[in-house]
Structure formats: structure tokens, C-alpha cells
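K.L.:
Right after this note come the structures.
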Structure I
């Protein structure tokens, strides 16, 4: 089993959009407006992640794309805060530690870009991911931050990366 984590390429768009939408079916999530399923940027992630201080990492398992995770400077977030976005793993990539590797790489990138906090939005159906977030130090919030445009999400979390020691 060979795992590779690399930056997104323009040729990844179709495969990543398929993986993201398949996760909604796999976990029986309603594919409604206000979620990434209906978001038009899902079909051209490469263009979206040309935005300064954003990055999308792609995971390959034995040279096949199995997932992605990134950060994006969503508007109206607090200063030095970025949003964790597009964290999805295909069915054949789950349960192999790939999600943890992607998330750790993404958190590392956020620190390199100078962010002090990472915000995310999710839904209860993605409880496996929520467990991973909690293990990485994300704390639940009572209400959303910023303008993600994903009103279908009802779980909000924030991770501080400021060393308080």
C-alpha cells in the first residue's frame, strides 16, 4: 500500500468531484442546496484553489486518487483564521489512516501560511470525520463563522494553533 499526498492538479477535478458527491450517497446525506454537493466550485476545485493562502491536498493510494483536504480563506472569518474544506475520502480509501494524514498535512500548511486558527463546518452524518477533528484538537462552536455559503451544515468547530505553553 503506497500513500502519496500531493497538491491538486487541474486533471484531478472530475475524480475529486465524483469522490465528494459519492460520500454524500455513502453516508446517506441529503444532497440539498447549502452543501458542497450542490456548490458549483466542486466541479473546478483546481481553479478555486488558485486563491492566495489556500491549498488543496490530494491523497493517492497505489497511484489512484482516494481523497482530498484543504484550507481556504473564507470571507468574514476572524483575522488569521482559515476554513478547513473539502475533506473527503472515497470508500476504498477509508480506514487506512489516509484521512488523518491529509488532515495533519493540511493543519501543517495552515501553520506555514501563518494562520492561528482553523474553522470547519460539517454535519452529523459525517461522524467519523468529526471524531478525527476532535482528536486533532477542534472544539465545537455554538454558531457558524464567516460566509461559507453552506447553510446546510449544522456542526461548527474551531482549532486554535497558538502555543499556550
Structure II
């Protein structure tokens, strides 16, 4: 299996659309509107600043399979990175998200401006929590987290030390 991360392009919209179903978004407040997806796609493609915010398309054997990225976040009095990923349904169960997380960490380390990378999966999302554990993140506890804007969700706070 060949897995690469490449910078997000507007042509990657079908990846967002494939991951925008009730099943895929059950831990993230439900599907987004088509207008919100278009805006998210533009933001991903246009707002890349190494060491600050970057989104990538996960390519699996030369085919788009998902998304992963990092962005700055103010969290408990410090600026940290947050990461998140999504894998298209037909590519799930192949270890793609875990491998992409390892590649993302390796890519972020040399350009990192902040010491910590956090992931905030729902405690009810066993797959994402397992990815964090296997990637070497440390579970700090459960917290309330606003996502999507205006909704409070319970999340695990996983932290990875980039130093």
C-alpha cells in the first residue's frame, strides 16, 4: 500500500462529500450543508500556512481516500495544534487514518511552532480513539468541546508531544 499526503486542492471536494453522511458525521454533529462543504473546501485549498494550518488529501495507491490536517487552536491558555481526519467509507478498515496520522506528525515536527498536537474524538468513537492511542498520543481526560459551532459535544483530549 502506498499512502501519501498532498496539499488539499479544490478538486478534492468529492472527498468531503463522501465523508458527509449521517453515518460518517455521527460523532461530529451530523452532515454539513452543501454550502458549508463548499466553503470548507475553499478554506482547505486557500489557507495553508506551514507551521500554522494545513489540510491534506490522503492518497491511497494514487486514489483520494480521505483528509487529514492540523490547525492552531487556543486550548486551556495555550496555543496548540489540533488534528482531525476522515476516511471515505470504501477505504475504512485498512489502517489508512493511522498511517496518515503518523505521516502528518512526521511532516509537522520540523515546521512546528507549538509543542503539542491534540485530537478531540468523541469518547463514543472507538476507531478514532484507537488511532490516537496507537500513534502515541496521551489521553488527558474528557472535556466539553464546542463543535460544530453552537453545539457542545463531549470529547477525549489526546495530546502528542512534538518536541
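Every number in this text was worked out from the coordinates using simple rules, so none of it is lab data. Fair warning: this is a prediction, and the values are worked out from it, not measured in the lab. Cβ atoms are built from the backbone, for glycine too; each structure is taken alone.
K.L.:
Work out the source of 18.5 here, i.e. which of I, II gives that when mean count of other Cβ atoms within 10 Å over residues 50-57 is computed. Show your work: numbers first, answer last.
P.N.:
On the way: I: 15.1; II: 18.5.
This value belongs to structure II.
K.L.:
Here distance in nm of label points 7 Å out along Cα→Cβ at positions 42 and 138 has been calculated and equals 4.2, so which of I, II was it run on?
P.N.:
Computing distance in nm of label points 7 Å out along Cα→Cβ at positions 42 and 138 on every structure in I, II gives 4.2 only for II.
K.L.:
Here distance in nm of label points 7 Å out along Cα→Cβ at positions 74 and 154 has been calculated and equals 1.7, so which of I, II was it run on?
P.N.:
I
K.L.:
Also, I was wondering about something else. When distance in nm of label points 7 Å out along Cα→Cβ at positions 26 and 98 is computed for each of I, II, which one produces 0.8?
P.N.:
I
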